[in-house]
1. I, II, III: which one has relative contact order in percent (Cα under 8 Å, 6 or more apart), as calculated, at 18?
2. Please state which of the structures I, II, III yields 18.6 when Kirkwood radius over Cα pairs in Å is computed from it.
3. Between I, II, III, which one scores greatest on Kirkwood radius over Cα pairs in Å, for residues 126-213 alone?
4. Assuming 2.5 is distance in nm of label points 7 Å out along Cα→Cβ at positions 182 and 198 as calculated from a single structure, say which of I, II, III it is.
Structure I
Amino acid sequence: MVIPEHKRKKSKRGAKFDTLPVETIEYKLSEEEKVCATCGAPLTEMKKEIRKELVIIPAEVKVIEHVTYVYSCRKCDKEGTGSFIKAAESPKALIPKSVVSPSLMAYIINQKYTNQKYTNAMPLYRQEQEFKRYAIHLTRQDLSNWTLKGATLLKPLFEELQQELFTNELLHADETTVEVLNELGRKATSKSYEWLYRTTKHAERPVIIYDYQVGRIGEYVKTFLKDWKGTYLHCDGYSGYKKLENVTLCGCLVHAK
């Protein structure tokens, strides 16, 4: 049997970046330069040579000063009929008496969160040092407080995602251990659990939700999914999932109603 020669088609250089915005810089001769050095005749454009570069723009940090003007009625003040004060409309602070902006909070959370819970896995003490390189002095206590308050601000979004999750007929569920430092009333070595609930990869609007609990009992699953009207739950063989009523459990290790 003879296998015909196969040549792999080379991808076009730069094609992997074709979704990025492109800034084009052109280099042309001036009218005075468009002259042949041999005979003095005018030059004609022959071709264009294109070279692409991938450019990274470092983070830009700046201070936005919100100045709200407040007005009063001088006539009412002079006549003693009362006082009328009116302030111009302005955006409210994300956290009162704090310099944190929505973009700064999003940056801190995105840097901290890793893999299953956070994105870039950068602890707050390392972020503190990184901000110092930008000549910004933010303590890790500030960063921690903002992260906690940010989680509270995101609660309405969490609830919306949960409702979207519950519109699916089939869900995936799993749980894994996690250690929490300085948790009130518990030792640092205490075993806690991060419960995962997610849609399938075929869902029109994919949702992944993590639910922290101090233990691993079926009541946590039953409470979280109490408003779910779906039919199938893909999970492992942990017996706690059997707490769910009118749900078919399916997976590699369990096939029971």
Structure II
Amino acid sequence: MGWERKRGLLTELSTFLQNKKKTKNTFLANTLEKENLEIKYIITLDADTELTLNSGIELIEAMAHILNKPVVQYDKVVDGYGILQPRVGVNLDESKKSIFAEIFAGSGGVDSYTNAISDTYQDNFNEGIYTGKGIYDLEVFCKVLKDKIPDNTVLSHDLLEGCYLRCGLASDIMLLDGYPKGYLPYLTRLSRWIRGDYQIIGYMSSKWNLSKLSRFKILDNIRRSLVEITGILNVLVLLSLKTFMRS
């Protein structure tokens, strides 16, 4: 898994910055150990994700707001937010790179007026879903997630981190992301997401101390993964019935 993709390095980075301990990671050892850094928040981005104008400052301001201050109880955040997830749009250049992207990526670029986003979870339960791009409180991250996720068991940690740290959606702050250029890359990405969703089914058990809403988020992702195959099966059933009726 490459130490669960980026999550392993992110965990080591957070632990190192929090505890100022020695690290075996060459990059961290050469660039950070000699610095006397006081880090409060960390912004995470994918390789193809871009910050828009002032979005980094706006994320910090939102996290620092007194109403968003995370409150930790029972080894999880029960009030405020340990993570904030901004709205993610498609980069204008990426949305025009292929016919597939032009059809399925929608309108690229920044357009806050016509592309205002509402999220069911945030609107009804004051919680969003973390997708790996956003800002988190370093101290709370290390405190809450310590020993929560065993190594080499979960490929996609994003949803779990959002559940334990209580993720909030900042829909008025926008990042720009890439988009697959063709159908096969799109399926590869979708397959990776679905695989990650099925790996965390076990966290629906009460022993992991997740809220009912968090367990429903996991179940809802599983439901969503079955939509396409269910649609195909329905078409096949209808065709079979039509053939049977004709005969």
Structure III
Amino acid sequence: MWPYSVTGESNLMDKVLIIGATSDIARAIADIYAEEGAQLIFAGRDAEQLDVLRRHYDVKYNINAELLVLDAKTPKRHKKAYNKLENKPNVAICAMGYLDNVEDSLVNWDECESSLMANYVGCVSILNAVAEDFKERGGGVIAGISSVAGERGRQSNLIYGSAKAGFSTYLDGLRNRMRRQKVYVVTIKLGFVRTRMTENIKLPKKLTAEPELVAEKIRRAIRRKKNTVFILRRWRWVMFVIKHIPEFVFKRLRL
């Protein structure tokens, strides 16, 4: 029997794995779950930063988080690292990502690879391990943070956008595959978010969310076992318009 609550309707405690835990969005998510008394597992590539994060949550919330060190660029190691966790999660949130410089990505393979690994390959690798574990244990919720950038390929973010398109499709397929095993998969589609990753970009106010709002909506989507959620609903309509621009017009635009 599944030993934890993922609905918030019982007194059983969630154990939440946050992948890419040092990002602004991930920390906002961790704050919400910490305030609810959930157990936390922080996953990321930098062991020192993870330890700083753990000590912060120990002092602030009296939570001794477990750490999982993994690098998006070494996906073959993810399953083994995940299987070493002392206590497995019942909720997994993949907040891993990297916003590449598109001009550099087209001429510098290292930059291109960083984007592909962080936004797609690394996410798929760790979530495959999580999904297999949840299936064997009888349930759980996986939430993957994707992007509206994946709704249609555009020259301004073609590497990042193509990776996010792949990740969204992966989450769609995983949701379809795992539903009968009571493993619920939530696709989170972000637009602009005011974080360290976007601090040098001029963002349109009406299309930009704060990390705290993103975190709260992700928590709500997980609790309700939603399928796909646009954090700001207006992005659904913006991308609907962009997706339906005829190709002979679209290819002339600088989007």
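1. Checking each candidate, the match is III.
2. Numbers: I: 25.7; II: 20.1; III: 18.6.
Value 18.6 for Kirkwood radius over Cα pairs in Å corresponds to III out of I, II, III.
3. Across I, II, III, Kirkwood radius over Cα pairs in Å, for residues 126-213 alone peaks for I.
4. Attributed to the structure labelled II.
Each reported figure results from applying straightforward, stated rules to the coordinates on display, with no laboratory input. Please read these numbers as outputs of a predicted model, since none were measured by experiment. Cβ atoms are built from the backbone, for glycine too; each structure is taken alone.
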